[in-house]
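J.: What follows is a set of structures to go through.
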Structure I
Amino acid sequence: MVKTMIDGITFELKEEFDFRFLSQYGKVFTVFDRQDSGYICFGVVNDHRKLFIKVAGAATVLSSISTDIAITRLQSTVSVYQDLNHPTLINMIEHKEVRDGYVTVFEWFEGECMGRQYDHFEEFLALPLEQKLDIYNEILLFHTHVNKRGYIAVDFYDGCIMYDFASGETRICDIEFYAKSPVINTVGRMWGSSRYMSPEEFQLGAEIDERSNVFLMGATAFQLFGGGTERRLDTWQANEQLFKIALKAVSVRKEDRYLSIGEYFDAWNKAITAATP
């Protein structure tokens, strides 16, 4: 392992890598170096703002892919962020080649990642119901937009949700595997957290379509409002009508789910409105 220090921040890599380009963006104040994605990420601050910089090409300690694949994959995500630009999606500012690598630069969001591998996961789940309903609404609005743009959400889970506990704002990040429809399962077990994945994401040759994303939204509801993968009413925090709507969304058979995210969103909103005094 190679220990590296930039602006007083220390991290490890498998091999040396030239990070001198970072100085043009400002001073590094934090590093995220323990992901298995093949990327290393930095928080950088200058006189004007903070930035989040994602770098491919460095041999990260926990990477599950080669540096060449990481570079190609990061380059391919640029068009996805551009096509799916939305107020709830973190904003990409620029992207470019660097020596032996590639970088994408985003606006910094003053929030916490909600993945259960992070420190604030339990605090996130303990938020009041009304706040979680607002977060979920943002997730649904974004994925309705995703569908309208002709994309299928792949590898979305709580680690893609960022939340600012002070402002109450929500952002979506890490949409690298979102893809233009049609999407066919060519690998068997696809990328993602099994807590959020539809049955067809485990079936070689299956089509991953809008009804797969209906399942994803239902699974997200159970992770956020209680029940997890067991999906029981006694652990559900919202009302029973919303439970039934989410339960239909996660039906094993596609034909038993809502036909579209739009149909699911409409049913969800009507149940919210009916429950509002």
Structure II
Amino acid sequence: MPVPIAEPPTTVATLPPPLKWAGGKRWQLPLLQPLWAPHRHRRLVEPFCGGLAVPLGLRPGQALLNDLNPHLINFYKWVQRGLRITVRLDNDRELYYAHRARFNALLADGGSESHEAASLFYFLNRTGYNGLCRFNRRNRYNVPFGRYRSIPYLTDLDAYREVLGPWTFTTQEFDEIPLRPDDFVYADPPYDVEFRQYASRGFTWDDQVRTAEFLAAHRGPVILANQATPRILELYGRLGFALRIVDAPRRISCNGNRAPAREVLATRNV
């Protein structure tokens, strides 16, 4: 059985993620850095890279960063080129919905990999509700306007260009990632909670099982993070992961509950 360990979240001085991201893992860096340190020579692989909090904190020399969300990956690829935001940036409701309509029009017209799409994705992410990234079944971005008094927008993301430059970004199914035997894998799949609609399709329990089994078969070091639900703990334990329960900050809650959430860091070969 896993042993609960009280770990107060600690802020690490790193280049902050350029996007807001639901369930961001910057708070985990003090826990991950000691595990990563002996393996710094390895390639870091993150199958669900999301907001990039972990690679920006660990700063690997080599990284393969994957996400099923192609608009997120398009944004990062443009950042690698030296992204300058060219659309109007303002915390304004009317502008937000106009930009959202334009972004959806680009997706419908084959412009999803354009510079404009990357710029609009940045604006929508920074301005939309709670850092959510959500698409409906018609692949239309449908996050509502946020509730921020002020937003620190960037028009020049050059500070990220050098850091992201040597990393490889892909968008494919997690179990199609070509892992090397010595890769260090950090996996943070959509958590085993009710809301899992990070892409146009959801993330099911079968996906949770496939993720765990895929990573349990990897010969190199693996860290797998998830909500510490009973069935997740049973699944990870059955597959031979060492389980560590931690208290995570709760940043998004439909009922205003900010109590720490119980999460698990499951490790193999670390």
Structure III
Amino acid sequence: MRCLHDVLDRRVLLTDGSLSRRLRQQDLDVERDLWGAESCLEILNLTRAGLVRDLHEAFLRAGADVLRTHTLAASPLSLEAAGLADHAFYLNHAAAQLACESVDAVPGRGRRRFVLGLVRDQGWDTTPKEIEQAVALQVEGLLSGGVDGIALDITPGIGRGPIFLNGAARARQAVGARVPIFLQGGVDGTGFSDHARAQADGVIVYRPGAPSRGRWLQRAIREEGINLLGGGDTPEDTEELDRLLRLEAEDNLRPLNADLRARLGAIEESEPPSSLIRPDPILAELH
């Protein structure tokens, strides 16, 4: 079975669309569905699991390669304001399970899909120790739920990278997992330090996707160096972005990312035997 790290090292993958935006459009009972915390949509992983699963599955059918867990505000530090910090572990565990169940439920037709556990820095005003502990708890829940990788969505250059990475590494050791831990930044904010990069298993260069015409996707792939493209707002957006990515791909599947293009270019310049530049076997799992 291929590791998510292997695929992101070679290809530009497509995520699901905006789960939060879709959930806000649903008819929700604040007291029953959100436990009185109107802004905490992550609670729906527990109270409306079927709804979250249905949305995950819709994005998979539309062509997403990667499901992101519905956990952007699922840190105990974020849940504390609503009095829900004690539910953080199980909430993250349930979110990961829902995404994994969705991948299992939608036939891949020979195509490997992945679940990425999402941990986002919400700018908490607290000590590094408390942040590290909160990250460890959240990541432990995601890992126990079965994710294929962890994405630490943090702003580079503010000194939080090592804190998040330490917490995630603690959780991975506690669970005994071997999944990769990524730093995630946008195309304008990937300036992580060499030290942080050395601690992580890789860097996700993420760009939100927009199902519009133009050369923005070519620029994102070849110049901005993305390896993960957001699926838009709706399954219809994701379906169109799947089509656009296939048009940019050398094999009608997923485009090579900029790093692999550069590596292959260097190989071609040295005139290697043809066997060294055959399509890699990962294509069979993306088909």
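Quick note: the coordinates plus some simple rules give every number you see, no bench work behind them. The model shown is predicted, which means the values in this text are computed figures rather than measured ones. Cβ atoms are built from the backbone, for glycine too; each structure is taken alone.
J.: From which structure (I, II, III) was distance in nm of label points 7 Å out along Cα→Cβ at positions 175 and 215 calculated, if the value obtained is 2.2?
T.: This figure was derived from I.
J.: Right, here's the next one. Comparing mean count of other Cβ atoms within 10 Å over residues 15-22 across I, II, III, which is largest?
T.: III
J.: Right, here's the next one. One of I, II, III was used to compute distance in nm of label points 7 Å out along Cα→Cβ at positions 143 and 183, and the result was 2.0. Which label is that?
T.: III
J.: Taking Kirkwood radius over Cα pairs in Å, for residues 127-238 alone as the criterion, which structure among I, II, III has the greatest value?
T.: Biggest value here belongs to II.
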